[in-house]
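What follows draws every value from the coordinates through simple rules; no lab data is involved. These numbers were taken from a predicted model, which means no experiment stands behind them. Cβ atoms are built from the backbone, for glycine too; each structure is taken alone.
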Structure 1
Amino acid sequence: MQPYSPVAADHQSAVDTLIQRMTLAEKIGQMTQVEKNSLQPEDVTTYFIGSVLSGGGGTPTVNDTASWAQMVKTFQDATLATRLRIPLIYGVDAVHGHNNLHGAVIFPHNVGLGAADDPALVREIARITAHELLATGVHWNFAPAVSVPQDIRWGRSYEGFSEDTERVIRLSTAYVDGLQDSQRRVLASVKHFLGDGGTAWGTTRRYDWLNGNWQAPGDSFKLDQGDTQVDEATLRAVHLAPYKAAIEAGAQNIMVSFSSWQGLKMHAHRYLLTDVLKGELGFEGFLISDWMAVQQIDRDFYTGIVASINAGLDMIMVPYDFKTFITEITRAVEAGDIPMARIDDAVRRILKVKFWLGLFENSSAHHDLIPEVGSEAHRKVARQAVSKSATLLKNNLGALPISRSAKIFVAGNAADDIGLQCGGWTITWQGESGATTTGTTLLQGLRENVEEDEQIVYNAEGNFEGGGERAQVAIVVVAEPPYAEGFGDNGALTLSAADVALIEKMRAVSDKLIVILLSGRPLLIADPLALADAFVAAWLPGTEGAGVSDVLFGDKPFTGKLSFSWPRSIEQVPLSALKADADAPLFPLGYGLS
């Protein structure tokens, strides 16, 4: 039998032809997504695997563009040995640039882009991200998050553009549009459906049958993967609206949330996945599960598979034991527990997207884009995003802009640390401190802006008292440590005692004190704020830290406006508590000095 060729074929008729020719094993293979370290290329051929992914930190041994392209090609080439030669689609979490790739440009996390509130800029960031992904052969990005975080204690708050649904809509639709540019198209995965940003504190479940798996929700998880306990009207108005807008903007893939709504896991929620999303909203793309989420539905894997597929899941991110998944879903179809019509519908949706992406014509890396990866042109856009994201919360006594002739003391490890600038989802899943990738630190940006190098004196610990000198300006840079997902759930939201002490220490040796906060969310800063003459929320700016110096010295104006309300105390968290409080927040949504 000759391999299928889609030459000049209409997508629908081409898909129908393929469906008619496919065996059950070939169909189930298309519904299976496996983590790249959990299979060999020959497994792709044997089991007709439809998708492979790199989880956070899932890099080749040599983490560079060429090695990425070769790694993806090895899996893609394995599909050519299958009977129908259906290409796979390779996916990654490129949530702020191609953030797993060393040397790629890392943009501000969404919390910062929400403060910039510039859809055209977000569209360009997504377009650049698509180009850097395609240079490595990756055609699927698990982004954007269209979460609407209602509780900043959530460790994924920085993945949300805003607590405000309308701001989320205008920025996330711009991202989808930029990523899925008709000339250089990467599939957007709009996530996480539905209500992941609205879970209640302390509602994250534990699963005794997942004990020993380091990626199962642990004791630190308080909000992430929890239960959204709101009525349907609120669920629709706050959390569903961005999905409706994303579908209208051309979204072809949606990732389902670990979380629950009123006690029912989203991965088993037929009403929301099938009746509302596919029926009412007319979503014609395919649904992908999150990492091992199907295993959370029931201790019996078979039961979880049946529930999730019948609820509307089309592709399952296994991601490890794919052979067991394939065995069990095959058994479920043969037993009649999953209708063949449901399998055909899932595979049809997946194949339509693969045709739409052009994978049948070209599934290879776009080698002409390799010179763009980490290029100066891309870094210039990222630097612009950093300066537009920075939000000025306080500016007394003309502390800003800084004079280029001033003597400046700089303190704080975060002033000269790419890893702290980038936060989680950077090279590794949780992120790390240190020189994890290439870029420009905030300190380097400061040095670029002064007249003489010796004007800036840097000591991470703030040990300046011994010299008997005072600085005209002191800059203290403090940061949250990197985190991702539920490992960042935090019931305190305070700066460390060491950071507070450093701010106090620098107050004593300077005429004007400027505090720069690197964080994925608002923190409780009332006391440090009182000590500072100027206070800047720089969020998680990514690799181009010099963009912060652009606004400090007045080369660019401060234009960032808070996309999250900034609480005065922990009693004003979550957002519902703040709205019910007679006292105003420290800073309201939309606040930002010019």
Structure 2
Amino acid sequence: MRGWKRKAFFVLVVISLGAAGFLVWKWRIESKDNPDPRLTYSTTYRNVRPNVAYVGDERCAACHEDIATTYRQHPMGQSLGVLEETTSIERLDQSADNPFEALGFRYQVLRRGTNMIHQESRLDAKGKTLSTHQAEVQFYIGSGARGRSYVVGRDGFLSESPISWYSHKEKWDLSPGYRNHNRHFERPIRTDCLFCHANQIQPVKDTMNRFHLPDLKGQAIGCERCHGPGDLHVRRQENGEGGGTREDIVHPGHLAPMLRDAVCEQCHLQGEGRVPRRGRQLWEYRPGLPLHLFLAAFVRPAEFTDEFRAVGQVEQMTASRCYQQSAGKMGCISCHDPHRLPPADGKIAYYRDRCQACHEPATKDCLAPMPDREKSRNNCLACHMQRLQSSNIAHTAITDHRIVRRRAAPSKKPPRSFRPDDVPLVHFHGKFLEAGDDVERELGIALAQLARDLKRSEPARLALQRLEKSLQKWPGDPDALLAKGISLTMLKKTHDALETFVTLLADHPDREEGLVWAASLAQALGENDKAISYWQRAIAVSPYVSENHYALGYLHSQGKKWKEALLESRKALQINPARLDARKLLILGYLRLGDRKRAQEEFDVFQSFGPPDLADVKAWFENP
């Protein structure tokens, strides 16, 4: 027996060492194939390395008090905050449209002590309240220069309120995008959104909108988002080693044009899609490094876009003659001081000085009639950078960063529609990419996202061509698998799509998006037992999505499990009282269980909403 045990132990050791060796080999191969730019990029700045710690704004302010004070008044310094800790800029009176009505609902903002409450109510024709949903707002997003949106949180799951404040018109209205798709209080706030509004956060792996809130460090965008982690710099100063080289902290103004612009582009270059590079995370980017090594930003060619999207200022600026003929000298900080805003009564002179730094003596060469120049107080921006209504955010004006030579009305020509072989996205940093970069992979993912958002098959077909090639090289790539599954779904290849999501979930069993897609596809194929399992797993990962609870309840009803169906319907309505499909399922469930009294009570509420299929539901009582 002792000899047998020794042999078994020896075999176990060999297997363990072999497995360890394989993992080390795999890690080396993957590291060589996909190196971390923070370790490999050649730069004199030492604080780009991943082991350099962030120290927080207060440590910076200890030496840079004046800059820190003015920066706190800058929109970037107020990009996100806790409402309890912030001076209110909003008004709650009726003249600010509080309450207001939209899409059949009444919206109202209330105060309870220092807390802000957002309320959505459904009223019948006589003004009687049918349902009310209240949510306490935890954070605001936006400095208030244009407006603010608001964040509702449950256990770290963050969603956007349907109510926003618009500063220019001093009124409340629906949040951007809600008129086309009212998600009530369920629109998830994802990592790519908070990346551009929060200083530092830590997403919970595999979820779409859950975060470690205690790690929401510094809240608003802070010093180190533009200068990089400050630990080396602060320690050197505290050790009395001031002066000399500045290799321990990044000064964006001293960077080469591509690296300088990247500091601003990490947030201000939105484009049509931003895809993290393979193996990279958005939060890994460090000022002083090329942005395109961490994410691929795709924009639409000019013929596919309108002129005045609120997220298009970087694309507009780089298309201007000023930028293109400056030989790299012009950038965002040529005109914008990131540490302070000019006073309201000094803006015209401030920006005129920025223009005349290159166009001196601009006022002598100006072709505008003198009366017009005098009327605008020689305001260059009045003609060359007009403020025009945003095409994708209501009540909001944006500055035209194309820097047009002559003032002109925006073109009314609509964007060109897709043709079958059009590739409607281009890589913004394409000219900087080297051979071997994973451009086709990132383009495939971006095209899949575009197909999903537009509900179009053409981008999905183009995406699939690229993703299949990419997955031959990197078969376990979770983001590519997710995008492939989405593409196949848009192409109505349901079985293949489900198989793709099953492959994804084999290695990433808690990937929320994968679970939701797999559940929906299994349900569409009539594989109800599989669909129930996937919906249950999705709910375990993210319990505050009414659609998931309703879908699970519906499947239980298909299996005649009426108590389970009622339970999930009630959970869906707790999250979103406006779900009429969940109310219908309640009525049907009570009828099937023989509780006509409860069914009638639910029908009375349902009827008050004025649903289009009222007659069909009423017939259930006649033919139970």
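For the read-out percent of Cα pairs over 32 Å apart, a value of 45 was computed from one structure; give its label from 1, 2.
On the way: 1: 45; 2: 59.
The read-out comes from structure 1.
With distance in nm of label points 7 Å out along Cα→Cβ at positions 278 and 302 computed per structure, which member of 1, 2 shows the largest figure?
Numbers: 1: 2.3; 2: 3.4.
By distance in nm of label points 7 Å out along Cα→Cβ at positions 278 and 302, the leading structure of 1, 2 is 2.
Supply the structure label, taken from 1, 2, corresponding to relative contact order in percent (Cα under 8 Å, 6 or more apart) with the calculated value 10. That value comes from structure 2.
For helix-only ellipticity at 222 nm (-39500 (n - 2.57) for each DSSP H run of 4 or more, over all residues; to 500), the calculated result is -9000, so let me know which of 1, 2 that is. Before the final figure, lay out each step's value.
Working: 1: -9000; 2: -12500.
The correct label is 1.
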